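Peer 1: What follows is a set of structures for review.
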Structure 1
Amino acid sequence: MIFELLKDITKLALIVASLDLALRAYVRARLPAWSGPLEKRRVVILCALVLAATAIKVSEDVLGKESGPVDEAILWVIHNHVPPMLTGFFEAVTVTGSSMALVPLAAVATIALLLAKRRVEAMQLATAAVTAPILVYIIKMAVGRARPALWEAQWYWGSSFPSGHTLTVAAISTAAALCVSRIWPSLRAVALWVAFVWTVLVAISRMVLGVHWPTDVLTAACIGAFIPVAVSIAFEVHEGK
């Protein structure tokens with residue numbers, strides 16, 4: 001198990017390094033005006049590549065039906081070690097990742113940014129909020145993975161892969177954190193930590209409630225965070241040209 005994990009991490013590192021080299025070579029050859037702005041955002045770009053590579057690798061394992069034993073083992077560990085008294089807490093957490101909570105939140109935040117004349121930030125947040133559910137729907141329809149049935153759990157519509165709650169929370173919270181970072185740079189670390197903790201808690205809640213596999217939430221978190229990071233890079237590079 002440890003050997004396989006180390007092998008996967010090494011493979012991901014090689015993929016990220018290769019993508020980074022290919023991107024830099026392409027930009028230097030075809031878009032030289034972007035070289036400077038992209039170089040200034042090297043760390044952010046590497047983060048985006050890590051998210052993309054991880055999502056692709058885990059998706060391959062899911063589609064190849066190679067993740068089943070690990071998924072099941074992790075779910076049973078969670079089920080057997082999370083105290084029943086915390087079930088109510090995680091049920092509340094999972095509600096924060098539902099459309100009835102996120103749609104009004106994203107709409108109000110976007111309107112507030114527009115009223116504050118922060119059009120770029122408003123567009124970043126709106127793009128993440130609109131793109132995330134569309135991707136969730138498309139991927140769920142394409143994959144059609146069965147939800148866990150290890151113990152009695154609440155019924156949810158659609159495929160298990162990916163976790164819609166996790167992906168949407170990751171997208172909106174990361175977008176919001178990036179907006180806060182642009183408006184109040186001193187709050188960057190706090191905003192990013194809040195986004196990270198919120199996403200992790202929602203991801204854990206989906207597993208505690210037995211409605212998603214670990215690979216569902218991991219892929220969802222990576223895809224969700226990648227969306228606003230990629231959009232942010234695009235906007236910042238365009239502004240820096």
Structure 2
Amino acid sequence: MLPRMVTPKYDMIVPSTGKSITYRPYVVKEEKMLLIAMESQDEKQIENAVMNIIEECVESPLDINTLTNFDVEFMFVTLRAKSVGEGIELSPKCQHCEETNAVKLDLDKVTIANLENQTDTMIKLTNDISVELQWPTMKNRYADLVDEASETETMINMMASTIGTIYSGEEIYSTADVPKKEVKEFVESLSNEQFNQVVDVMAKAPYLSAEIKFDCKKCGESNSIELNGLSDFFQ
């Protein structure tokens with residue numbers, strides 16, 4: 001029987017929970033999975049590959065379906081740094097002349113922005129009704145969304161998926177125990193002002209962030225660009 005390679009083990013902190021987990025770098029088998037997904041240029045397929053790689057490489061007990069979007073993104077970037085090196089090559093366009101430039105990003109400098117907003121998720125809609133939001137997970141990111149859905153319908157579905165608990169007087173309703181149709185109808189019953197309250201809180205959700213700075217090779221102008229979300233790290 002051929003020998004098997006021994007991979008090192010590392011620890012990382014899950015941003016949303018502060019808990020430490022143990023993981024190994026991903027290997028050729030998982031890299032192949034990612035490359036195939038990237039060749040498809042399908043965002044959902046790429047994200048599924050990312051989640052599968054995390055499941056394969058994390059050795060601590062973990063329910064990936066409960067992880068927030070920013071958890072998954074941060075965990076993957078951390079995995080990538082240990083698997084293929086701390087630096088990745090990006091090809092951002094100049095903000096002044098749109099010339100493509102080659103820029104190297106140090107993955108150790110990637111952070112989670114707005115992480116301090118995690119506890120500010122309770123919204124009082126009326127004197128009697130409040131909602132507590134939950135940050136979107138990769139699992140529910142595409143839930144109930146269809147290709148032909150309008151922008152408004154997509155927004156309503158997304159808002160419904162972010163409501164975790166509804167408080168009505170002395171009654172407490174966990175949306176996990178309520179049919180999705182009823183949660184959507186609840187969102188559709190909100191006034192524009194109430195709906196915008198939810199939108200404003202979700203706009204402050206934590207996200208994967210890094211800043212790249214470079215002088216354009218063509219026009220010489222200085223650029224400062226914030227990378228926001230996993231897709232920006234696959235330019």
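Read-outs throughout are calculated quantities, based only on the coordinates presented, and are distinct from any laboratory measurement. Nothing here was measured: the structure is a model prediction, and the numbers come from that model. Cβ atoms are built from the backbone, for glycine too; each structure is taken alone.
Peer 1: For the read-out mean count of other Cβ atoms within 10 Å over residues 182-189, a value of 15.4 was computed from one structure; give its label from 1, 2. Before the final figure, lay out each step's value.
Peer 2: Numbers: 1: 11.8; 2: 15.4.
The value was obtained from structure 2.
Peer 1: State the single structure among 1, 2 that was used to calculate log10 I(q)/I(0) by the Debye sum over Cα atoms at q = 0.15, 0.17, 0.26 Å⁻¹, for residues 102-149 alone, giving -0.51, -0.58, -0.88. Present the calculation step by step, with values, prior to reporting the outcome.
Peer 2: Values: 1: -0.51, -0.58, -0.88; 2: -0.77, -0.86, -0.99.
The read-out comes from structure 1.
Peer 1: When relative contact order in percent (Cα under 8 Å, 6 or more apart) is calculated for each of the structures 1, 2, which structure yields the highest value? Each step should come with its number before you reach the end.
Peer 2: Values: 1: 28; 2: 18.
With respect to relative contact order in percent (Cα under 8 Å, 6 or more apart), the highest-scoring structure among 1, 2 is 1.
Peer 1: Looking at structures 1, 2, which one was distance in nm of label points 7 Å out along Cα→Cβ at positions 70 and 118 calculated from, given that it came out as 0.9?
Peer 2: On the way: 1: 3.8; 2: 0.9.
Source structure for this number: 2.
Peer 1: To continue, here is another question. For the read-out helix-only ellipticity at 222 nm (-39500 (n - 2.57) for each DSSP H run of 4 or more, over all residues; to 500), a value of -27000 was computed from one structure; give its label from 1, 2.
Peer 2: Going through each structure in turn, the value belongs to 1.
Peer 1: Still on this model: 22.2 is what came out when mean count of other Cβ atoms within 10 Å over residues 198-205 was calculated for one structure; which of 1, 2 is it?
Peer 2: Working: 1: 22.2; 2: 14.8.
Structure 1 accounts for this read-out.
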